[in-house]
Structure P
Amino acid sequence: METDLLETNIKRRFDHTIAKQNLKEKYASRMLFAYSGGMWQAGPELITHCNLCLAHGHFNPVLEDQHGNPVQVDAEKLKTQAQERWQEQMNAWFVEFESLRSQR
């Protein structure tokens, strides 16, 4: 009897871990967006890189996109799109994560 309870608990934790990983992968793929002929991954790294370019007066830098291609971009517009995509997807991820967590 106690073994069944232990097995059920382990299975539930394992299922939760897999669901959490699947959720992370789902939203990682949604962070991708196209801009100026390149593919970009929205996130803190891209946003920070754009901020650094702007701070140093590089308003139209050439950056490497997700496919390794050099692309000249408008740093302000790229930063804005990255921030919007990042926040939109993080909010949606948070809602789904909280729902998943409440089921556990």
Structure Q
Amino acid sequence: MHYVLLATHSPETCPLSNSKTKELLLRIAPEMSNIAQKAGVTIVAGPFVSREHAVVTIVESDRAENVDQLLEESQLSLWNSVRVVPSLTMEEGIEEIQRQTPIF
């Protein structure tokens, strides 16, 4: 299953303005691939950052608990509010649409 991770933070906790967050990010970022692998998660795309104080990452794992472990061990949730959105590939979505009977 794919998961889209939508992380947002305030300007006050942004690594650009907060020395503690900057220190944490610079320590953890080089280890993200290892942390993900240890948690049983594959990073498919990202992390992508924006001037909107947002980080978007697409990951894949067979268990949602693994994604939660990634968030905990990466400490991303310490300075971000993170939405985890289970997602399908377009092909999987089309297959699901074809199987379903419309209700309207």
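The table for this structure:
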| item | result |
| --- | --- |
| If Rg/Rh (Cα atoms, Kirkwood Rh) is computed and equals 1.22, the structure in P, Q | P |
| Given 1.3 for distance in nm of label points 7 Å out along Cα→Cβ at positions 53 and 85, calculated: source structure among P, Q | P |
| Read-out helix-only ellipticity at 222 nm (-39500 (n - 2.57) for each DSSP H run of 4 or more, over all residues; to 500), computed value -23500, structure in P, Q | P |
| Structure from which 30 was derived, relative contact order in percent (Cα under 8 Å, 6 or more apart), options P, Q | P |
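Readers should treat all values here as calculations from the given coordinates under stated rules, not as data from a laboratory. Only a predicted model underlies this, so the values are computations on that prediction, with no experimental measurement involved. Cβ atoms are built from the backbone, for glycine too; each structure is taken alone.
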